Structure 1
Amino acid sequence: MEYSTVLRHDDEAVATLTVNRPEKMNAASRQVLDELNSHLDEIEGDAGVEVIIITGAGETSFVAGADINELALRRPLDGLEAYMQRTYGRIAHFPKPVIAAVNGYALGGGCELALACDIRVASDTAVFGLPETGLGILPGAGGTQRLVEAVGRGPAIDMIITGRRISAAEALQWGLVTYVTDAESLLEQAATIATRIRRKGPTAVALVRQVVAHSAAASEETGMFVERLAQSLLYATAEKREGVEASLSKRHPDFAAVKGES
């Protein structure tokens, strides 16, 4: 595959994947997900890679959500297909450790991408949020499950139903991220963590990740199905249409105007 929206750079045994759509705030389009999956295919079989770092191109955005133009075209059955959810699930259960180096806005699908990673390092300018309810939908790439696991039910519900954004400092306080550093040192910090991991027993690291994942696997599988089902229902609503159209038109959605419509 020829890559343009997700670029790979290897340094020793660490592969850095950079989402490369800075003109679109690194929004996670279908092409981004396709390229990300293709890179994962290659890395999974590459014995020379021991750790992955995922980051975003530029200085302002890690991944600022799904591509809103593609979202506008999604229909009810697309909610069940859940390509982004499956891609992020693959990252969450990948056989090699994955570090998120969050260099700016991590909104919607971007926040969910970070949540799918084992360790999250943020620049002090990073911003996290799940604004999907403002579009008349819900976080459909694992956010309703992994955010609760990361920060607890109360803060997770707060973020999701209010759509409020939190700073890197708040994310550190909540446990959403483990490290915060200045923007210039972000990738260096992520690489340092990767080096620490590489110095440990690789079999032990792999088994620890499997055991930790297993502890929540049964409930997560059920939760993910419910998330897909709910999203498919929301994709059929007038609220979803109003939310997306308002976002594309750069206005505030008027959900009251479409109340009761189907």
Structure 2
Amino acid sequence: MELSTGTPTSKTGPTPHATSAAQRFAITGNAVVTGGAGTLGLTACTALLEHGLRGLLILDMNPSTSDAEITDLRKRFPTAKILTAKVDITDEDAVDAAFGDAARDLGSVDILCCFAGIVGCADALTMPPSQFRKVLDVNTTGAFICAQAAAKRMVEQGTGGAITFIASISAHRVNFPQPQLAYNVSKTGLLMMKNCLAAEWARYGIRTNTISPGYMDTILNEGDGLQEHRRIWVERNPFGRMGVPGELTGAVVLLSSEAGGYINGADIVVDGGGIVF
């Protein structure tokens, strides 16, 4: 492993800070957001565009499920180039091709936010190993495949970049009351992967970080079968409620902008204080 020297001519030299805080939080360049058609991913896409993102590739297994929302984004941000691609992030050839297309069609790949993931609750005594493998393949291996594809473009460009994995409070504690061994392990793996890549890729000017959301009030956490779960989650949180998608965007913008220029290998927990218990 080779580390950067940190000299002004290196990729990790001091950032020439903008003159105002508002400018430091401006988003420049182009981004790829995996799982970008989901509620959290779309909310992050909107925030990046609001802060000046000029090009966006929404990578998702089913981008058509959010056609209306994506059309609205194109209307709200007419000067931004917004593309979509239907891609399985566990397919390295398809992912590499998608990132190649993004670099060509947008001009560069500067930001990667990995929201794609699956849950899968099952008792550890009866869970088939195939289910365990699938969760890790999507959540951990899939995130690495995307990060590697993004980093290759960033290194080729010579301009550095920002990679943000969406981990979870599940990487910090055992969830209750639902049993989700595979999910918890997969998200814990993201934390160590973030550390390793932060060390390896810093010399290229690539910052790698994670965000660990708490329980978010989205359609994935709704339904009659989850009413008791939601009550328990809320009772065990100092804020007394679940989070809303927009409450993740501050961390997303920070880690994607010049304001986060010296943040590398960090994990930002956004959970209302849930993991303090």
Computing distance in nm of label points 7 Å out along Cα→Cβ at positions 38 and 246 for each of 1, 2, the value 2.1 comes from structure 2
Calculated from one of 1, 2, helix-only ellipticity at 222 nm (-39500 (n - 2.57) for each DSSP H run of 4 or more, over all residues; to 500) reads -14500, and the structure in question is 1
Output 11.8 (mean count of other Cβ atoms within 10 Å over residues 126-133, calculated) maps, among 1, 2, to structure 2
Working back from 3.5 (distance in nm of label points 7 Å out along Cα→Cβ at positions 22 and 222, computed), options 1, 2, answer is structure 2
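Values in this text are rule-based calculations from the coordinates and carry no lab data. None of these values were measured; they are calculated from a predicted model. Cβ atoms are built from the backbone, for glycine too; each structure is taken alone.
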